[in-house]
1. 54, 46, 42 is what came out when Cα extents along the principal axes in Å was calculated for one structure; which of 1, 2, 3 is it?
2. Assuming 60, 40, 26 is Cα extents along the principal axes in Å, for residues 97-272 alone as calculated from a single structure, say which of 1, 2, 3 it is.
3. Work out which structure the value -6000 belongs to, where helix-only ellipticity at 222 nm (-39500 (n - 2.57) for each DSSP H run of 4 or more, over all residues; to 500) was derived from one of 1, 2, 3.
Structure 1
Amino acid sequence: MYKKTFLRGSHLQLCLLITVCFVVICSSCSKKNYSTGAEYLFKSADKKPNYADLHYWAAHPWKKDPSDSVPKPIRNFIVEDSTVDVFFIHPTTLTANKDKRWNADIDDATLNAKTDYSTILYQASAFNKQCRVFAPRYRQVHIRAYYVPLKSVITYFDTAYEDVKNAFEYYLKNYNNGHPIIIASHSQGTTHAAHLLKDFFENKPLQNKLVCAYILGMPIAENYFSTISMCKDSSATGCFVSWRTYHRGYVEPLFVAKEEFKAAIINPLTWTMDTALVSSNKNMGGVMLKFNKIIPNVVNSNIHHNVLWTSKPNVFGKFLYTQKNYHVGDINLFYMNIRQNVKTRIDAFWKL
């Protein structure tokens, strides 16, 4: 069961932004109704996911899905089917105000298509440079659950995590075959990923197979794990990285300003905990509204207390400029740096 520490304060600070964020990300694919495709018309007899069926995976190396996508400028440099696996846990996409469900239906065609052509396309694809990508569908919690007392919704979070846990167990038994593992997640996905790391990796043999955990978009206390440490540099393995992105100078008043713990923050332009300002020249490129366009030098960054501060994104249209919370860009603002870092850590892992 989830505990109050770690769970709250993370989503609450972005609740007012989340719907706008996914509308922005999905806008490039909204002209088509992907949910009418045959891959989304499956039905679950017991309302639970069956991970033996590929329909219940948003991303899987045995099927073609948006996580396979590569921005056009680097399309000739992809290496497929590596011996390293990425287990990606997607963020909240169940956000409609009129939707009264607490947990998503696992066979909701519209929601599954929304998930695939937003977070799976724009986020999970960042990890496909030389890895197999696995991303389970799960009965995610509605964003509304973060507005109410935790004790009244804890069972809904438990339902979501039960699916993630079952998916990971099925993956280990049927697909892993001894491969090293990267855990990657964003937002609600990071809530579940942190729990997963405690249940399966910390103080367990599987920790020796952990290349890195990229657990982003949620506040994680530096001492949250007992044996999984923060990554000290770009090539460290068996460790985790985390950050939350805001416009420089902004201290979110309701939650970040009131946090009484030290959050784990890594600067993805250096992959260190150094708080110095890092030039945008170190930013290899972001992938924003247009997936096939890589924008170099999109932001600079520095660590400030519990968050990562950046400049305003250097993008045409400046669609993020009206917001000071860049949560939606936690991965996309550093897309190419993440791709390169995954390779760096894998190379380092194989040298151990």
Structure 2
Amino acid sequence: MFFGYPIAATAENWLHECLVEMVTTIHADLDAGGPARAWPDIIPAAYRDALRARTGLRDRLEAYRIAATALTAGQRQQIATGIVQQNRISELCCCVEDCEDLTQMPVSCRAPIENLFDFSFTLLTGLGIRDRHYELIYNGTQYHVCPFCGCEYFDAPGAPREDLDHYLLKSRYPFAAANLRNLVPMGARCNERYKLAQDILRDPGGNRRQVFDPYVDRNIAIRLDNSIPFAGADGKTPSWVIEFDPNSPECSTWDDVFHIRERFQRDVLDRSFSRWLKEFSAWFKKCIAVAAPDAGTVRSAILTYSEDMALLGLNAREFLRAPVFQMLYLRCEGGDDRLNTFMIELVSMNEAN
């Protein structure tokens, strides 16, 4: 994940907080031996007017109350603990804590839990919270691209909504289904082709893994310095070595879930390399304008071009261009005779044209 979303975008989290408070109230009333408070009195007073007409929420909360009535106090406490644990997003992402998922909750309550919290997520749209959440993210980030790939542009607020992904799967971690801290705008390809129904907290073998917290700022760069020119499958492109800087266990999860290296090589690097060389050659003719460049002049131009491309950051969909030319510069500077000759001929041919 190239960058994190602003935590301020999660401030309007009152629906999730109300939901947790209402379930907690049901448990407390049942544990005390009395009937649970009725609708709408069970709604926290500050939000009673906003929710009293939400009969779908009322009905699902009542279904949960009926199911919870048949549980022991210990089973209700297990659910209460699950609510707390599943919403410690930051601690779960860095593996400081773990949590039980829905399959470990009392069987009779699983469907009512899922129905209640999943339905509450749908209310975010009607209450306007989802759109305000997205607007805060859009206005609070430097780059209007999917941070999980850097390639998919995000439309401005008011356009058809981007995918809103449950970072922790709502089918496994339903208590976080309406928690804005667990909801992240994500490009359609990242969401629908790659993340899908993967459990971000666990690998396919069920082992816990560290993952980026989507609401913690970071700056991840892509390095191609160890790629090998002319060693690709067609003998023209490099054999790409894609590295993350800084590297971390979170980067490994990011790559495993979203197939970052695979997508960058297949969809960007292999397909764009030849065009980028031609565009560099045209840039050299216009900006350097040396009729018979030597190796030093070309190396200096490659470095300048790389630095200029880097200034564009993720605003340019082809942000991998900068590390490509950084790699070419390092290889030329390191004495790769074949590459030096190739780059001189590339710009010299352009000069001849």
Structure 3
Amino acid sequence: MLFIFYIFGLLICLYIVLILLFTIGFDKLKPITNNHDYTTPFSVIIPFRNEAENLPDLLNSIAEIEYHKSLYEIILVDDESTDNSLEIINQFCVNNPTIDLKTIKNLRQSNSPKKDAISTAISSAKHNWILATDADCILPKTWLSSFSASICENNPNMLVAPVGFKSNSSFLHQFQLIDFLSMQGATIGGFGIQQPFMANGANLAYKKELFLKLNGFKDNDFIASGDDVFLLENFVAHDKSKVLFLKDIKALVTTYPTKNWSELVQQRKRWAAKATHFKSNFAKGIGVIVFFTNIGIGVVIIIGIISPVFLLLIVPKFAIDTFLIFKTAHLYQNRINSLSFLKTLLFYPFFTVYIAVSSLLSPFVWKDRLFNK
């Protein structure tokens, strides 16, 4: 029993150091000054498959974007939709003729429909700056102007940007919100300590010319997901100093939580499936520390029922997690339910370990398609 105590104590120390570094990095990363002219042209790429439920909100937010319409185009990529998504888009075009929006068909070439969709759109994009998002997102009015300001100020090759959740007070929604905030906090912190290792494809901008020079997704198109992190790794390998995080609430894209636990499990399995293909040793190291720490937390919670003294081990871990999560929630202007937060702290280790193991042993479902790891 004492051996378990010491081993877990070591894991907790490593974990605390890691999250402390992310917290320091979070504060080191400064917002943009946002005082530049908004002159950057963008090609906005949005893949979709059976998104009739979400497209109205997305399209309405596109109509509200405050940016000169001659400076951006919207490319929607239809990935074999069978619902009335196309009818919704066509009606939007009729009602908004001044917006440069077109719909194209996805040209499948690999095991990744989304990567194929992005590559298809890039081949016809008019502008050098590609800005990718998802069809289940809502875009802020200041989205393009925020990106343009950062591009003018910093001259990057890639900009990773914030993604938030529209959640209610249910535990399912709050769990996803808290989990997502922890990932976003780690993402920002990683950039702050000059170790970028995560990105979200729902809000990601990069130069078309460099995407093509680096052969796009060619080295990872056998993996269904990862249109964000693998591209991030390639851009970082080319020039890490030119890959930045856009720490600006005006660029925050909002998306929706899954509707049930079954969908959440499939989503998290999809996210976890790409982890074994990371090139970054830093990302791999984080995965190992987090995985075994969560195993340890689960063991300690179970043992703590018999021997409460063991529960003291998890207090520092929960404390440092709380600090980073609430720091991110403050930046993203999210409200967290206190009871749901406590439940999440206790439930999360078991959920994470289950997802990690399940992603190795079974396929996942994405957009009504079955994918192997």
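Derivation of every value follows stated rules applied to the coordinates shown; laboratory data play no part. Owing to the predicted nature of the structure, the values given are computational and were not obtained by experimental measurement.
1. Structure 1 accounts for this read-out.
2. Comparing all candidates, it corresponds to 2.
3. 1
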